Structure I
Amino acid sequence: MKPYVVCHMVASIDGRILHSRWRPPARDGGDLFERLHARIGGDAWLVGRVTGQEFAKGQAYDPRADRTFPREPWLARREAAAYGVVLDAHGKIAWGRADIGGDPIIVVLTGQVCDAHLAGLRQDGVSYFFAGETTLDLRSALEFLDRELGVKRLLLEGGGHVNGEFLRAGLIDEISLAICPAVDGARGAPSVFDSSERDSQLRAPISAMSLESCEVLEGGAVWLRYRLRNEAPAA
């Protein structure tokens, strides 16, 4: 089993998510995101490496390791009210902290991450587990969170490339999108759903979308929530 996944984002009317680029300038894009995050609720939230790096406080970990570690889950804390999950396939983030806003950090790695990085995570008290040998297996990561930590509802919160990977894998159950009265207008600006050149021709296996709610918010933003029906994965 996997958690129910809600992709939650705040965007301009042209689907761009970098608030500093919006015109007119965004006054409360970040605050709006957090308020709606709280209203949706969940057992965990998940972001990619680039977004996760914004929360890090540490310097690079010592590149030397005096021991080897088994490629097994290491969980510093269980039974939290919510977890902050970060995809970091190659172990690039030095955290310097164990939680974000009180939510314990859990890093999803591949088996290629070096022992020195694992030592640094343990020293910081950051939990980790492995989902794939060379590339991340997103479904496997979700199933681990459900099975081992009881995560039944997860908020997927970017960036655009991570959102796109989950979308194309058929792993998103709902989209929560607040559209703000602003525009970006630039080609190539970060979007709600992005792809690499390699994945640009892949299509999401969505068979239907249904509007669950539509709410006009203070300041002219519109909050849309859609349920997705994904095609069953090929056997």
Structure II
Amino acid sequence: MNRISSEKISIRLALFAGLLAVSAVVAYRLEWVGFQIAVPGLAIAALCGLLAALSGVLALFGAIRRRKSAMPALIGMLLGLVVAMPVLFSVLAGSGVPRIHDISTDLDHPPDFNVIKSLRAATDNPLDRKSPDNLDQLQREGYPDLKPLILNRSPEVVFEQALKLVKSREWHIAEASAASGTIEATAITPIMAFKDDVIIRIQNTGQTTRVDMRSVSRVGISDLGVNAKRIRHFLAELEQAVR
């Protein structure tokens, strides 16, 4: 394979990978295809991007050896990496977390969704926390730091600040009841528009206020650690906000 053919292969693979990735994202966001098609589409796009980058590297070495312009090879290599890296980084970030998608700070009595139940499709992940059967154990092992937030402020103040944080994140609020101390909302991821349902429960425990939070992905077996990260960051910001 000569240098020119390597460059052409690299650039064409990179362009195909980019087109496939964009098509998968757009088609899923417009609900033309389901999760089961969009995610494999992204995986194939990432693989093609890696192959494009590898072809670009080979073409780059050939260009350097012949003292010719390396720009076409660099273009193919960089375009391939641009497509492949976001997917690979997501996979690597989630490789060390348990394959679960329903995370709660209260494993004994997880906050129970009310309004959001009616907004979910029959094909969405169930909310019964029965799958896998060792879900609680997997969460304890994978996220031992997740626990309820205990605050020395009144439930009313905590609820108000929690609602402000939810609004600042532009989560879609399904219900916010100060009387019951619960906020139900849906967080939508920026690229693929995956929907994760969130419930925040605020309880008066006497001298303190307890905040529990649950975050559940509607699709997918593993959330790649997204729900635990969301809970961790939200509770940390809430703690800072009510000081």
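Every read-out reported here was derived from the displayed coordinates using simple, explicitly stated rules and does not represent laboratory data. Every value quoted in this text rests on a predicted model; they were computed, and no experiment measured them. Cβ atoms are built from the backbone, for glycine too; each structure is taken alone.
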Kindly point out which one of I, II the value 0.30 was derived from, the read-out being FRET efficiency 1/(1 + (r/R0)^6) of positions 59 and 147 (r between Cβ atoms, R0 = 30 Å, to 0.05). I
Comparing I, II, where is volume of the Cα convex hull per residue in Å³, for residues 35-138 alone highest? II
Value -6000, calculated as helix-only ellipticity at 222 nm (-39500 (n - 2.57) for each DSSP H run of 4 or more, over all residues; to 500), assigned to which of I, II: I
3.3 is what came out when distance in nm of label points 7 Å out along Cα→Cβ at positions 11 and 99 was calculated for one structure; which of I, II is it? I
The highest value of mean count of other Cβ atoms within 10 Å over residues 171-178 among the shown structures I, II is in I
Out of I, II, which has the highest value for distance in nm of label points 7 Å out along Cα→Cβ at positions 107 and 227? I
The value 1.03 for Cα Rg over 2.2 N^0.38 Å was derived from one model only; which of I, II is it? I
Structure with the greatest value (metric distance in nm of label points 7 Å out along Cα→Cβ at positions 75 and 187, set I, II): I
Matching task: 20 is the computed value of relative contact order in percent (Cα under 8 Å, 6 or more apart). Pick the structure from I, II. II
To test your reading of the models, identify which of I, II gives 0.35 for FRET efficiency 1/(1 + (r/R0)^6) of positions 83 and 179 (r between Cβ atoms, R0 = 25 Å, to 0.05) when calculated. I
